[in-house]
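What follows is a set of structures to go through.
Just so it is clear, none of the values below were taken in a lab; they were calculated from the coordinates. Treat the numbers as computed from the prediction; the structure is a model and nothing was measured. Cβ atoms are built from the backbone, for glycine too; each structure is taken alone.
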Structure I
């Protein structure tokens, strides 16, 4: 499937970064605008309050009021931030006001107060805007204190100009910052993803004939080095598995070819004619024996395949391991006697393990058959079981030829035969121990093998036990 350029990690990253930066930038701009407007209003309130306190002090002195009040209310008539002052006596009578204030900021637009302070924004019908401060103030006249209302206003036209230009300025700065950040992000993302693209190209050149190739880790970031290490490890496992599969296929082909060649040879000899009935019967029996070996081989391979694919079914029941050991001993006792091998058994106390009776018998029987096959005449094989803490330990020991130390790590590999000539003589293909290992692992157990040349072999199976209170043997 061909991927579009839009559906790339770099594009997704840049888009999300652009969106995040846009949200962050415009949020900052909005916060700055709000802070600026609030700060301007606070500065205006401080200016208005100072003018109010000055006027209040004059109202409290008849001499100061008569000399300075008219000058105070008309002091800031020039400039863009004009300040207007109006003083109203009882009943709203005008005491003093800044010239033209009645026209520019009529008294009716100011909020009313009785006690306390009010500061707010007002707008006249012709569009002029003011920040106003209204508060009551005591005035002495003819020795009598009277209540007055002081209205102070400041022209906020300059404030509005500043606030109107600020968003446009911030928008230009934000867009420029976003453009620069996006370009830098694009360049940085391309640079950071270049090693990943190189890794992808290297991986794309690997096929089944180049499983020994690995991703180069030099110059990669820590994260990409971890990815490369994980991939190289996976390739190592895949290479080992592929080599094992090839060897496995070669072994299967070899094991199948031998009985097929024997059958073909027997049939060709029988088909030459001039043979008596007894010869034909022997040929047929030989072919049947080879067919049985093929069926057995195929059954074992299918069982191992099901185990590998997690398709093997286990019917778990509490099993009396001691009784199973005794049954296996009875089964092999006759054949061991014919081979001149002494087969003994020590089943121990009744210990229960949960598992599939047929499979567990098969695993233990494989170990016993393997021990008998590698024990010469006059030797001995012993089957035992004993409880070990929360597990039961099943052992099969022999006094046979033993296994060389170099062969021990591979005894559970399929088709591996430590003593190939002797195993071939007895028709063994190296699947008994792998099958036993698979069965034991299906039962959450473990299996091990200890041996030495001329010292015999000890095979050990460890299985979790079931408490005797829950045992109901089948």
Structure II
């Protein structure tokens, strides 16, 4: 009997050891596959975003303003964010800090020309896509489905067109994706310092672009889900304190700005004015406008170039499925459904017209909601088949999306302006004025690139220049 027990124990130990080895081998294979897939996704998404950027960068007034600021010393950066088209500015300098960092790291490789900023932005967004891929892959155990979701998110024509210009919305979207991914990876469970870092990413997204607030609120809620679910009230207090401390510290520059202006400088004045009008009952929330605006944005960003319209009820059904299916993992519904619901509610309080780009930061959550509604874990044969089918379908729509992206938000004359500006700089002469022999958008400036490359504009100089359509320059001289 004793000998038999010893044999059983030995067999049990061998089986346990074999199981551990098999599990470690599987996990190692998954990490290897994920690493290779992530590298491929990063390379592909970066390529489609920066392809041709040195020839057709979108260079209008906002880009000229923001890249000019990024060229300053760090101590000369504003304490608030970029001006908005509805009045005011964003409530913190995170965007200019990021662009300054891009200029320092990436700029010297490209003579500090503004397309360096676009390349830096694209690197950040592609990195965010890889992090989100990792999180969805591990959270859902659906490798093919996760890859399909990221392909759909990263190849949306409007997103690709905007991701490599010096502009705020895609940077905010990237920060939001990073914060969502870290929560999905349970990274925040390993200490309050990590909660603070995720909160910093999420709040920086708001400083970059105010419309990211709906994602940020959802991330904050997700950070509190675990301690609340376990009734760990001390953990709740620690997380709340960490979030509050991070937001407070990030708002110090804005506070200094207001002190310097004696609190007379209003930030998002148009937005707050609309909210106060609704609270005072002089106006009513525009719920239908918000619903229609959200549906139109989803179809423009995610469905174009096809004319097919996905009705709002499809997104609503997907959200309902996700809410039921993942009721025991509430973090997933919070990070996917809540940003959409709060965006619809929030923009109902905005009394101005709604543009499609307002919703860019919410689109990853919308796509993930649809994906989670149909995703099947890939450790079963059915799951692999379904996942591969979804992935193939996602790949099939990529070429048409990229063809549309190639026609959006481009300035084909950018390369000509760069070549002409280089030619003028080589003369070593300050210029009274520089103009172009071809039409440019009203807010573009043919003198900007010349100054970036080291040239000087002096309004009392004797020479002026005209950049031709092929980059050649014709010079004129002011006679006494």
Structure III
């Protein structure tokens, strides 16, 4: 534990302090940190205030002050002309300091899991492309969000938003927005026509309440007692939780399964895990990872069919700081033409099944697809952002728009796979790449209404 700083910069009474962060903070106060420093982490440094000496770090590009007790920022922050990434996760901010709006290079800003109730009009830097405000108490957004012309990714789940400002339709580069678990009864006119929007999360809002004709009826959840589950090694992790191998001893039988244990509901960017439990039991398609049951708290989660990691691999990797809303792939990633085509047909078939039942996945990405190495067979998983959209505020053209928004996400996937094709047995890479390129362009058409539905996309893939 670090010693108490009499100036109140390091307060060990706030819980366990990260010794390295505390040391860096002391060096900052003493002006011994190099002015050429480009990254600085003061996570868990016990801070109640951020020292004004921060303004001397003119070359700083990334600053993390997460898990402290900050509620204000010094005006000297405005001197950080090179700052691109700012994390303030888990602090005590009730309002975003207006000084943040003065940062000319700010690309990514996170005030996740604070106490935000208000965002001043001047607090959003126009350069921001990635905005994270999950798990706060916001009832409204500033109209100035419309000035974020390059905004691509916006995380707003678990707030108290009653409406979005009309100005948000000016964010024409917006690709991904998470709005789960708010109080939205409707969306602004033109919002569903945003040309780049591909990943939209809306679960847990009044606008999604009720199910209209054709929507999936939520079946009864099959709860699996925890004493029937032996949890083994971790197989993977994502934003919504951790996946473990498990043995299920129930009904006199023993079977190997996967157990997805959810993270704390309030902090999950996609929304409350209860939504994933509800949706999971409504899906029975061969190209969807099968849900076998749900485990109760304290290990709230889903019991899933187990896919052998020696046979099945994630199709892609999640986005990173640079790609923002687009997936990444391992260096040298390549797909045989026959495998790629089978994978895309499987994902399209799964998506068509969802939308035929009034459901959207909300997170249709390569990193949420498992592909079998032997033949490219695909299974779609991770329904943390999924929701029922028929009924409530979404009927007619609005329901069609939600499907076409997800079609754009599929178009992105097609584009990524087509760019990584390797010759197949008949060396038809070029022909398939051209065909997939044509499908991708149609799926990603700027006019949302002009995009095909998933049934049409599936038929086009069958003709390739």
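Where does the value -6000 come from, among I, II, III, when helix-only ellipticity at 222 nm (-39500 (n - 2.57) for each DSSP H run of 4 or more, over all residues; to 500) is the thing being computed?
Derived from the structure labelled III.
Using the calculated result 107, 31, 18 for semi-axes √(5λ) of the Cα gyration tensor in Å, pick out the matching structure from I, II, III.
Corresponding structure: I.
Going by mean count of other Cβ atoms within 10 Å over residues 435-442, which of structures I, II, III comes out largest?
By mean count of other Cβ atoms within 10 Å over residues 435-442, the leading structure of I, II, III is I.
If you rank structures I, II, III by mean count of other Cβ atoms within 10 Å over residues 107-114, which sits at the top with the largest value?
Comparing I, II, III by mean count of other Cβ atoms within 10 Å over residues 107-114, the maximum is at III.
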